[in-house]
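Next up, some structures in structure tokens.
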Structure 1
Amino acid sequence: MRITAAVVSEKSAPFVVDTLELTEPRADELIVRVIASGMCQTDLHGRDQYFPVTKFPAVFGHEGAGVVHAVGGAVRDFAPGDHVVMSYPWCGECANCRRQRMNYCLDGRNLKMGGTRADGSTLLSNDGAPVYSAYFQQSSFGTFALTQARWTVKVRKDAPLELLGPLACSGQTGAGAVLNVLRPDPGEGIAIFGVGAVGLSALMAAKIAGCDPIVAVDVHAHRLALARELGATHTIDHKATADVVGEIRKIGGGGVRCTIEASAVPEVLREAIDALLPAGTCILLGSARRGTEASFEMPYLQQGRVVRGVVQGDSVPGEFIPRLVDYTMAGKFPLQKMVKFYDLADINVAARDSEAGTTIKPVLRMPH
């Protein structure tokens, strides 16, 4: 079928909206009419080969939400008309998948960024030439997307689909780090370093969990202002504060039980570790290039402190995304406050605004 999608022809090239051909779904696949798709830094990392996996020409997008258009012959849990969010892929066969740790799938990187199905076939073409799509096995920067049923999550029909795409990645990454991994008790303190879409999702989850204090650290005044609106009890401007760790220790009476590092800056990770109380936990969410190294004091960890990375919020999407939708509908996870909508035709404006930090979470509306 013919679709409209945003294509990148080569590394760091602009997005160009074009007409492409989408292949028919296989037995376990479905086609989603995309209503809207969040734009994540990972999409821009793919465009710029920050992670050197993607082939070109390529279609990105991995926070797609929409309506099921067609299903393959073996699909039983979805039907045309269902409202869905498309989440991350996994192989289902490796050692981690067999342990229900699909977010750490050993083939996850290739499935997310390799540009093809697992068997090497492409989903899109242009005048017969392959277009590398299957980004996170969806490539949702287009009017329709093809994905597998097992990576698709049905959501309630009274929820606004145009808002829900970010739950697929940034939402469940930040919120899951708090609610699935840290699981703080009410009254335990948390500091969040970097309050973009991932950090703000963690912050909203921390408020749901009853954390106190909730400290937001960033370099953008508008992000810190929104953090206060969303529940931060304290904010710290990293550019204007000489001793960020010292300030957090003052606020938390020696430190905080939990920290989130969402900037991918090694020096900031060190601050997030140093701000912990004994037996506290630091979660690394910031997406750094391979080869990036950070340091810490070894004796400091001997006091029971834990530092660990988390991918996709350690979530089972079919369970966690509907939970986040319920929080959103109840006003406890107000995604709309960090979202700015753009038409697909304005995708390059959205990318520039995201990179400049002026828009926290761009969401692209698809033409139909």
Structure 2
Amino acid sequence: MRRERLLARPDARARAAALGFAFAEIAGEPYWDETACWRFTAGEIDVLDDATAELQRRCLEAAAHAVRHACHDLLGIPREVWPVVVSSWEKQEPSLYGRMDLRWDGTGPPQLLEYNADTPTALYEAAVVQWEWLTSRFPAADQFNAIHEALISAWPGVALPGGLHFACQRGSDEDRVTVDYLRDTALQAGLEATFLFIDDLGWNGRRFVDLAGRPVAACFKLYPWEFMLRDRFASHLAGAGTRWIEPAWRMLLSGKGLLALLWELFPGHPNLLPAFRTPGRTGGQEIAKPLWGREGANIVAPFMATPGPYGAEGFVHQAWAELPSVDGRYPVLGSWVVAGKPCGLGIREDGCPITTDSSRFVPHRFDAPAATP
């Protein structure tokens, strides 16, 4: 695993625009960055794949334990919300995807920093943009990237008869590109797929409907459950017959309370970092993460802190394991899970050890093993 400096393709921005990658730059700064790439061996990709699969198993075990033992306080899920989460788990409502953020420098086991299990983004750039880069720049190389094919294969097991709706908030290019991409994969899977903004979702007294009055049988929403459960239609979410993607039980995994629960259940696990709801128990320096924080906001780490609107809900205190630093950049490895299986990798970098919404996306590659005669 090593970082390689490169010259960006002279038409990189035009290629991004041709792909519909509307946020290749954010606030005048590059978000998509092909002046470097991360290069792995095939064996290192196997390590990441195996670690992700192991963590996925442990996370599902933790979810089952949380339901059996009513761990809503540990997870920071309000008591009035808990029945919705439990009902969703007991029905085993299907999940489409998630992204595990891992710390790894190519030695020892990869370690879980957090699980984005409800509304993960950085999907389109991982599935499509960096693949286009690979085929253009290194056509003989390979990439840990079967995300696109996995999504198409997964949709028939997630949708319901009556078609799919896809929803996000207004005002975010990233959210809209992500939702439009997922909608495209559903169309490629042969499903009917309709877009609407989340605030255009209506209630007709019996079920959720779109602006045309059509029932919303199943809806992929890039909109967090902790927001949905505060909205005006929250009381109808559990009994309206709509299949939500991601389902409500993903709240068991999407909050930072999961980190404390995993360590309680599997102390010393090589893919985990010590984590507790109370400070001072990890045996060393700690990083405090708000239970329902997003995009690196309101992090309190040794020697630094980030601003933001979160924290009133409480914190998880995780052992501080600084990201590896190469060329002054700190990478987080985003390992993608679709339909419960590892299927790809996306890497975000920053000039500081905390990954935020402005951290850059950097592509990766690995050398495919030579074919056996």
Structure 3
Amino acid sequence: MMTSNCLPHQVRELLLIAREAGDTHSLALWEGLHLGYTESQGHPELLKEIAATYSAAVTHDHLLEVVPEEGIFIAMSCLLAPADEVIVTWPAYQSLYEVARARGANVRRWEASGSVYDRQTFDVGALEALITEAGGRVKLIVVNFPHNPTGASLSPDELTRLIGLARHAGAWLFSDEMYRGLELGALPPLPSVCELYEKGVALSGMSKVYALPGLRIGWLACRESHFIKQARTYKDYTTICGSAPSQVLALIGMRHRVSLVARSKAIAAEGLAATVAFCEKHSDKFVFHPPDAGPVAYLAIKQGARGEALTAADAQAYSERLVRQTGVMLISGAMFEAEEPFLRLGFAKAGYAARLASWEATFETVVLPGREATA
């Protein structure tokens, strides 16, 4: 229950989708594939399919194929120098701030508003205060919407205001958009920052929305030509080029993306419904607010039996006991350097309801924090 992607496809499933759609061109590419080096920027046909997911302002020339994690490293290595001021949404995926720290940058936290017992949101006014606090010297703002681990997102007006703040500060805006497209219910996707801002760098990929994490295919998108040129050069010292089989399978996925996204959304919706039912059943133990988007969410462990406050360390100790004694694995808030007691769930999985039942069966043997007194 810890991973953050949707149930992955099998290769045969992907090829069957192409076959049933009559996509003979993609199948011929796969069957006639030569296992040589590929183009550093990425497979030309794949880049054109990716560009088609953005507005007309973004073309294949504005893209660089990367391994998703590599994209974070390349972008921050190109953009940052020691003592630069960086603002990051918080809590955060570790690379989004640790790479900046490793570059010698000063990282400031744009923290989610409210405790984990509330629906957490991101106040753009708080971001503005951080920019002011930095004395107008912010080099980079790093955001992640839809957000991991809270599942929070912004409204279109809030995103417009955020971009206005970045533009006024002259800052680059790096946007981790790995979950963009997995909005839940009727919520539409936000525009990409690379569509709206000339200094916006978007990271996306095949792992989350398209449920193809094993391909290790992602991309950076930016309309600022100097950045893309610099990033391409930097890639010569990391992976050099992508995997030929992965690129062709990613091309098939992108050509049939409507089908892949529909599947991911259906699995996520089913898992979310199971999580809601689980938390309603155990409302004495947990507080849960359904996320706006994405296949991950957090639930907060309620205070102890005597009313004592709990911490992230309590949640971490519980998760360690749980996996050691039962094999059920959960990520605690401590893994996000949080201070409050929450557990992150990845709910877009096969047999997810059964996994919840397995966890539920441990409640009497692995007691939740603060309930030892009643055990």
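Readers should treat all values here as calculations from the given coordinates under stated rules, not as data from a laboratory. Note that this is a predicted model, so its numbers are computed, not measured. Cβ atoms are built from the backbone, for glycine too; each structure is taken alone.
Quick notes on this one:
- If you line up 1, 2, 3 by distance in nm of label points 7 Å out along Cα→Cβ at positions 15 and 287, the top spot, with the largest value, goes to 3.
- Parent structure of the calculated result 10.6, given that mean count of other Cβ atoms within 10 Å over residues 295-302 is the read-out and 1, 2, 3 the choices: 1
- For 2.5 (distance in nm of label points 7 Å out along Cα→Cβ at positions 47 and 303, calculated) the corresponding structure among 1, 2, 3: 2
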